[in-house]
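We did not get these values from a lab; they are worked out from the coordinates using the rules stated. All figures in this text were calculated on a predicted structure; none of them were measured in a lab.
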Structure I
Amino acid sequence: MSGSLKNLIENNIEFKNLKKFSLIIGNSPSKGARSPILWNKIYKRLKLKHLMLPADVLSENFDKFIKSIKKEKKFLGGAVTVPFKEKIIGYLDYIDPVAKKIGAVNIVVNIKGRLKGYNTDYDGCVYTLKNSQIKRKKLEILVLGLGGAAKSVLFSVNSFFNNSHIYIYNRSKKNFFLEKKNKNSIKILHNLHSFKKKVFHIIINATSVGFDSWLKIGDKFINYKYFTPFSNLEKIKPISKNNLNDFFDLNKKLIVKNVDETIKFIKKNSKAFIFDIIYSPNKTNLLKLSELFNIKSTNGLDMNLYQACKGFALVNKFFNKDKIFHIMKN
């Protein structure tokens, strides 16, 4: 491990005695990413002196980091997480056709210093949709979000369901691309009120709202743990230190309003299937409220597990996915 690469990683990680290593690359995967636990479980079971390690990389260091990691002969590849799923595409030597269509990459494989990108979030989402046992008839589907993971969700929904109406809502007005040849009607909704008027069969939260993680805004912090995407969150008040109790007290009125708006929305959609791709916490406020009103719902654990399984197979060239999946799940 070169000193220059280690200097580009914000958290302390140890590479000694490793024959090979893989990484999960993001702003702060050391603060709760699940992939290292899952991948290292397989490495241990296969008796390999390999490890997956979290690499916290600042956005301003990303260019240097990728150039440096390509030179590391022990680097197998690994996972890519927020905020680099889209940005990394510009640094790849090859890209899988599905990932190219989606416009986001969450797995990279190192092939003699050249990086190939894949998208296994797509596979994980399709796996979850199949297991939901939803009848593949004409449906009204709402997808919230349009970031790296959300793009994968959107493509999964578009390929899995036919002759449906898919509605997309995102707080920022990002552009997106879908092949013109599809059997679904796809429409962008530009404000909260536009989707609150409708009734859906499937509602998918593919945003970070509900995720238990601190987001730095200037020199202060916010956390979306207490919220759902069903009300205006622009007035969240940041705090100077990562203290959930203080954050809750400061934003109590907004949190209560958000809960009220969420209850109104899910009660109107009481027959919907709600899929929240977040897995930390296990039950977001959206899922807790869904259960309270007996609405069928699921979190992102199976999606994350399946994408990790396929990602491991690609990076480590170990293609018995059934064996990997069984070990990871048990």
Structure II
Amino acid sequence: MANPVLVEVTRGGRVESRHRGAVCVMDADGAVVLSLGDVDVPVYPRSAVKAFQALPLLETGAADRFGLSEAEIAQACASHSGEPLHVETSAAMLRKAGRDVSCLECGAHWPRDESARALAAAGATPSALHNNCSGKHAGFVCVACGMDEDPAGYVRASHPVQVAVARAVEDMTGTALDPAECGTDGCSIPTYAIPLPALAQGFARFGTGLGLPPVRAAAASRIRAAVAAHPWHVAGTGRFDTVVMNLLRARAFTKTGAEGVYCAALPGEGLGIALKCDDGSGRGAEVMLAALVDRFLPMDEAERAAMAALARPVLRNWNQIVVGNLQPAGPLA
């Protein structure tokens, strides 16, 4: 049975396209608050679980050993735009561990938008520091060095860093990670398929600390505080996660994945959210998440207006003429 239509794209008063998907909202005890579509199909969360993957950075003591700042801890959870300060922050993390860009195993790609144009205009080419995952990978290098392990090969599933990361993801989601359900992420680390309810409960636990041992609860709290204080480092100028967390700060933690996956925690409400837009649309997933935050998080009038704009973004053509919009549909309308 097909998943429900959750987002519509309009143009000229007609629905031009539709995005189907599945959504799960859970509390930390595993109670289902909302379930739409076939939520039990495992999905690759990829970058949506970077906050879980950053837990060993705090739990091993590496963040304190190398004196990482809050902004650097936030960037360890980032899918950033590769803006100049993102690049410098990842480089600074490596320097604190006595390493440099040559240690990064995430690969290089061009940054987004203006940063790419500026880099090209300067006659330069991107390095691994421009990779949107460079903060996460700099964090992995710090974990390896903090454990007195050779960081070489830290992307392999057998490396002590990835063993610790997989254990953290398993513990947070209550899911045994199956090697048969393992793929390779864009940045070369393993990524495991996990059902939406497990992800949603994991984020509820991440947001509240409920059901977590004290060391992990403290690490999760520090990560949330760092991200709330420095939301720009998690994404970048004008990006959805940065806009939402700049608006709501500690009341919401949101994180894009890839291929239409999004996860979030609403700590004050004790809720975790996980969703998948079937066709992999990032813009469709953003509308779904904005609609869910709007539904479940108490906000004042100004905050609600800002969130409504994210849930119903306007579409403009190249002449900046409004031609349509995206909007929640079906059970999210």
Structure III
Amino acid sequence: MKKDFTGTREPWLQRVVLTATLLLSFQAGAIDTQRDDVQEFIAGLADKDQFDAAYVEDVLSRSTVQQKILDAMSRPAEKVKPWHEYRAIFITPERIAAGVKFYGEHRDTLHRIEEETGVPPEMVLGIVGVESYFGRITGKHRVVDALVTLGFDYPPRSKFFRSELNEAFLLAREEDMDLDELVGSYAGAMGPPQFIPSSYRHYAVDGDGDGKRDLINNWQDILASVANYFAAHKWRAGQPVAVKATLQSTDIKANEKLKPRYTVGKLSQSGIEFQTELDSSAKADLWALEGATATENWVGFNNLYVITRYNRSIMYALAAWQLGDAIMLEAAR
């Protein structure tokens, strides 16, 4: 017998509807704009940046705090996967092939950018390949939702994300964007290069001279902006990123942070074997990563550190660099 879902529901259906309703209410809910911290944020935008307070409150009132965003922030791949599993996400035949195709479509732009900035095509390719699969995966969260969720309900980094929410309002005003329509990652990063609002404001450039900085749809702007980000963080043209190393007897412990502590000369004298043409005074350090069968030891240089300015992870930096290299090697065949 068919059930009549328009009238009184069967008990089992009532339970399903109730469970779904409770789950939905837990996963997403409107921010309380009367909270003291929210009111303080609104007042700050009005006083410091001359926004209309009613407008800011209206935008925030339409945002939702989402549990799935908090969950994603608490378990990024860089922190929960070992190196060999993390690398396998990005260094695949399919992604390399997509990168070769993308390179063929944007070859002239990439080499012009290299001439202007010193940042090679492989580095730009590696970034957009890891960040968004060359524009295929750019995120579906409303930027305001992501930044409100993390700015007001994620205490470990609330100050940072509240600042990014402030930057998002400024960005939308400066670039004539509809703040309600901006979408991106769970962390509020936008477009194929996944720039957070502050990076968009400070490092985006007009790559095609049309008077706009469009990091959502304009690949000339996107690629030029990625390169500009690296140039601004002191990328050194023609210098290496990293090289595998062999350890003899050494008292140097692997770096657990990002910035190089030593020099090429110091590492070489301390029983670490690696190949480089860099001067002995060049900054360098040792990182140990979990390979599939054994520890991988890497000596990284200034340019490895520069990549971590884009995403503060050695694994991310190595993956982006290796993907770009693999694409260029395949394209040259």
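What the table below lists for this structure:
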| read-out | value |
| --- | --- |
| Parent structure of the calculated result 20.3, 59, given that Rg and Dmax of the Cα atoms in Å, for residues 167-294 alone is the read-out and I, II, III the choices | III |
| Which of I, II, III leads on relative contact order in percent (Cα under 8 Å, 6 or more apart), largest value | II |
